[in-house]
Every structure is written in structure tokens, then in C-alpha cells.
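Read-outs: derived from the displayed coordinates by stated rules, not from any lab. A quick note: this is a predicted structure, and the numbers were derived from the prediction, not measured. Cβ atoms are built from the backbone, for glycine too; each structure is taken alone.
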Structure 1
Amino acid sequence: MTEQLIPGFMKFHPMSARGGQECVRIFAGTFCSMIYTVQYRLPNYQHWLMYDADHSAAYRYHRKYLQHLQSGVPGQWLLKSPAHVWQLDELLAEYPDAILVQTHRDPLVVISSISALTCHLRKLASDSPTVRQAAEQSSAEIVLGLDRTMRWLDDGVVAENRIVDVQFADFMRDPFTTIRVIYDRLGRELTPTAEQLMREHLSAHPGDGGGSRYTWADTGLDAAELRERVRTYQERFGVPSEPLR
């Protein structure tokens, strides 16, 4: 339905009934979710969500939701959502045994991509969304998330042994080396069957590298100024700068 309403959406964010979806959908049930600030321009709500909201109740609801889905079924959950980066302290308070896999990429490229996705999504509810408006919000959020992560690591709120750091460039160049590292950290075996299924999925769904879906110029942001703001993060995690198209 989303693809019918805003053609081209599935290129930005592929979804399927049997595919992984993000935790923001669960948090939406508590009205404490980034899904609202992505789909709609809500500056007051965004500020509340980033700085004032108590996310602990949302994570308690999140746990109950997963318990309901998993009732009577054994196994571990594999969850996916960039929204956790702003609340890693609350996530680990609710799930102290969680292992976090954090992908690192040039923040400016991430901002460019997310801004274009946000603008596209807002076409569901607005006739006049702009990438520039989305980029102003996305850049502030991403810088805040990276700063919080580093502060929590420095303060011991988030233990470094709970995070598996993955370089996006390494994963794109040789995904199965990265996958094996993650499996080792999880204490799990990457079976030949699982690997084959992964290879088949990647073969059937090759990435397009972003194509022409986003450009830095569309954001209207000052690249030099923003690069300085994320310099500490890039140096700390060895994240290379990418050409901005």
C-alpha cells in the first residue's frame, strides 16, 4: 500500500511480510517512537522525544510485546532499529544481556540518505515535504546519537564488550567475514544452510549503492561544519569519510 501511495518507496526501504522490520513499529504503541518524527514534521514532539521523554516505559512495553509474540516458542530475538542509538542506556537497562551490533559509516552520507528517505515518507501526509527540512532534523538527531554513544561508553553506562563494531565499508566489501565475526561474538555457529540462504538472499536482492536517490546538495547543509562536529566520532571508531555525491 505504501508503494502505491508513494511510488519508489520500496527502493528506499524494502519491506515484506516475512522480512525484518524495525522496533519503531512496536514503540509506536506507546506514542514514544521515532516513527512519528520520520513520517511527520513534528518539531515539538521531536524535541520531547530526544530530550524529555521517559523511554523506560516504552522498553518495558517492547519486552511485553516480544514476549507475547514468542509465547511458547524458544529462541533468541534478532532486532533491527537505528532508533536504539539514542537510548542505549534504557535498552540495556531492560535487556542487560543484549549484544549490540553497531554499523559505522560516514555520518554525512548517512544524513544525506536518511533525509531523502524521510522526505519521501512524508509524502504520505504532506504535499510539500523537503529534503532540507528533513536534513535539519536528521543532522541534529544523528550528531546527538553519536555524542551520547561516546559519552555512555566513556562513563561505563554501556560496556564496550556489549557492542560489536562493524565498518559499513568492510561489510559491503566482504559481508561474510563480518557475519562470521558477529556469529563468533554471539557464540553461535554459522551453519552451511544459513550461509547458503544468506548468499541466495544477497544474490536476489543486490544493493544499488543509493543510486540517484539522494545527493548531499539536496540537504542544504554545510559539509565542512558538520564534518567538524562528527570528527571525534570518526576518529574514535576509525570511520573513513566518503565522497559526497
Structure 2
Amino acid sequence: MENNQARALTYQALVELKSTLDQAESPEDFLAHAESIVGRPENQLALPINLGGPERLNTAPGSGQDMDNAPLVYEYLGALDRANASDRRLWTFLAFSTYRDYMEKRWPLYEGRNWKSRVETRWMMGGPNRRRLTRHGIARLWWISSLTHDPKRQHLLSQTSGDPFAYTREVFRNEDRINSLFEREAGAIPDLVRSVLEHVAQGGPHARDEHVRALMEEITLVYGYRDISYLDRDNLRSLIATSAPTVAPAE
């Protein structure tokens, strides 16, 4: 296999990783065994594409670096179809191999801090669903980018900044926004997400965590009774304006 050929893990490798995790007594013990499992050729699936070499991700402390990392992961993997983009074999391989250095710094495993739960959530991923895909350390970078990328710069924030990932970066300015926006069914509607982010980008009270959470809770309630996926941008902005909590005027 070529060095830059895209790979995923086999299902058997996932089983071995889970068994090793269950038996491991420390993060160091687990990671040493995991490296051996992931590195064995028989545990790797060669995918029919060559991605080239990935750009190194920003591993500076804190979460702000993902504003830059998400576009890099998306550009490296490209526009995957939804089936492949939901395959935990791909994301687990990327976490333990391609982006191992980033994972160890962004989602480190510390003794005594429920580290096994972090491995299962951020490194491995169980059966894919919306919540797991937006929590996995690498999958979240691609998925959020895929729902916010604006390659033709057709939308307000992209036009203003000239950046096709302007909406992606707006999401990653605040970790709580990911949960508020993408762990709900309405978060799968790209135009709605963009409209909410335009609202949030006004800054001030509009950008506060509690404001965004309350807004998305109200939109989720509306979505339960009305299909909003067909609304155009003007109607979505109107919906957001009427659903948003009242913002007190500045003193």
C-alpha cells in the first residue's frame, strides 16, 4: 500500500481495541497496545483513494484551535458521502493513526479522570448517531465543516469575510454552540444553521451560551410541529427573530 493511501480499520480491529480498553489498567498501557493493533496491516482496510499527506493540525492548548483545524480535516478528506462519513472504522483509524498527535493533546487521557469514557467518546465512537459524530475528536471537525462549508461564498458571513469556512469558524468559537446546534435534528438543516450563526455573529447578548441554547430549544419545539427544512433564508431569519429570547437593551 502507498503511504498516503486512505485507510480505515477492520471491524475486528475495533473489537480488539474495545477489549484492550476494557482490560487496560492505565492510559499508557492502552495506547501502547492500541498502537500495535492499529499498525498491523491485517487490521487496516485500504480505501480506493489516495489523499496525499495531511496538514499538521494545531495542537496549542484550549479549544480555539479547532476553528482552523476543522477546515484542514475537511479539505484533507473531501466531500465524503454520508455512508462513509458515518463509518466509525474510518474515524477510529484517523484518531489513532493519522491525527494521533492532535488527539493526545486535544483530548488527552489522564489516569483517574474517567479516561476510558473519553476513549469511547472522543477516540473510538460507538454506533454512529448525530451526538456521537459531533463528539468524536476527528469526526466532529469534518461533520461540522460539511454542514457549514460555503465554497461559493453565497451566504452573508462568507461574503463579508471572503472565507468559505466563515460559518465553520463561527461554530468553533464556542464549544457549547456545537451541542446547542448539532445535537438536535434541526442542526442537520444547513440554511437554518447558517441563519442561526448570522444571528449569533451579531455578538454581545446574542452570542451568549444561554441565548443560543434557548433559541435552539424554541426552534426544536417549532420543528416538532412544522417542517422548517423547506423554508428559504428570509423565512428562516424571520423564524429566528420570533424565536429568539428577548435581548435586554444595553445600559
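Observations, loosely collected:
- A value of 0.94 for Rg/Rh (Cα atoms, Kirkwood Rh), for residues 148-211 alone, calculated from one of 1, 2, originates in structure 2.
- Which entry (1, 2) yields the derived value 12.1 for mean count of other Cβ atoms within 10 Å over residues 108-115: 2
- Winner on Cα Rg over 2.2 N^0.38 Å once structures 1, 2 are ranked, highest first: 2
- When distance in nm of label points 7 Å out along Cα→Cβ at positions 44 and 236 is calculated for each of structures 1, 2, structure 2 comes out greatest.
- Computed 24 for relative contact order in percent (Cα under 8 Å, 6 or more apart) - originating structure among 1, 2: 1
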